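Quick note: the coordinates plus some simple rules give every number you see, no bench work behind them. Being a predicted model, the structure only gives us computed values, none of them experimental.
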Structure P
Amino acid sequence: MDEIKTYQHKVGEPLRLSEDSIPDAEFVTVNLERAAFDRVNLSTVTFQDANMECAVFKNVDLNSCAFNDAYLDNSTIVSSSFAKAVVENVNMEAARFNGLNMSRADFKGINFKETKFNEVSLDESQLFFSDMLNASFEKIILTGTRFKECSLTDVEITDCETDGLRIDGIDVGAVIKAVKEKKIDIEKLIND
């Protein structure tokens, strides 16, 4: 079995990645603030206690990677794959995700405040204990996704397919469909 490589990085120095990139590596307690990752394979890489504020990931393979106790505030991840990633206790406030495959990823204890998700697939992902205050989701796939103990205060859903949408065991999708088909008078339901 190959040995896990641990990388150190000094602020301001360019990242030096080999042609085959760095799968099976660890970034532990490093400052990667404003680092730019472009067209690299970071699959199965672990980012532990890493400061990655304002980092940019473009066309990056982040499949099966792990982010633990890291900071990705104001980071940008574009046209990349994040499938099967495990993300725990990470601050992603005001991050921007565009054109991502985040399917089957696990998110626990994430600060998604002010984060923008655009053209992102989160199908079959799990989001636990996460704060999504003022997050925005556009053109998102959530098929089979599970949210548990997440803050969804003031959420607004428009122009979305809601078949099978369940909140606390209630088939909200069926209620929405019945209201749209005028089988349920929502005004009467609310005022009774």
Structure Q
Amino acid sequence: MATFAQDDDESLGELAQIQQAIRKKEFLKAEHICLRILAQHPTDNDIKHLMSHALIFQSRFSEADSLLRKVLESDTNLPGTYWYMGLSAERQGKDLKAVGLFKKYVVKTANPLNVNVSAWLHAASGYRRMMRKEGINTAQFDEMLYLYDQYLEAMPTEVYADSVRDFIERVKPKKPMPGQKLIWDEKG
């Protein structure tokens, strides 16, 4: 994707403008820049990913999901599509779906060094939210701990690492027996 100077900011190309708008949480501005680019380059999936990001953070989930399904139809191997679909599902409270999408993102990322390790945190946290709402079974419990371990291995000093370690120590003794579900509010 080539970048072009724009009237908004002559020093930044369009892609940089989108990224800057997203960083500043100016999602409507990011959306408008994406629309301008997509008018000229309608098949640019990277811009569609950024557009979906802007839509998700405006809580326009059906539009984002529709756009991401179209990207998926054109190429099922783009890891970013699964990332943004996971974010959308997570924001909509569809935790089990989000877990699957973040795991698919990790699998689809060809080079493990390019994986956004937050995917492990997002997936594990999806199980954690499920544990609080409807409960998780033994396999989901084990998967949650595995995903948190992957995250901690990749990011041992990251801002959430200590709270994740603390949670793991508190939850380990609560592992559900086979055939049972753990519903735990984490208060006791």
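Overview of values
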read-out: Comparison of P, Q - label where Rg/Rh (Cα atoms, Kirkwood Rh) is highest; value: P
read-out: For helix-only ellipticity at 222 nm (-39500 (n - 2.57) for each DSSP H run of 4 or more, over all residues; to 500) computed as -20500, the structure of P, Q it came from; value: Q
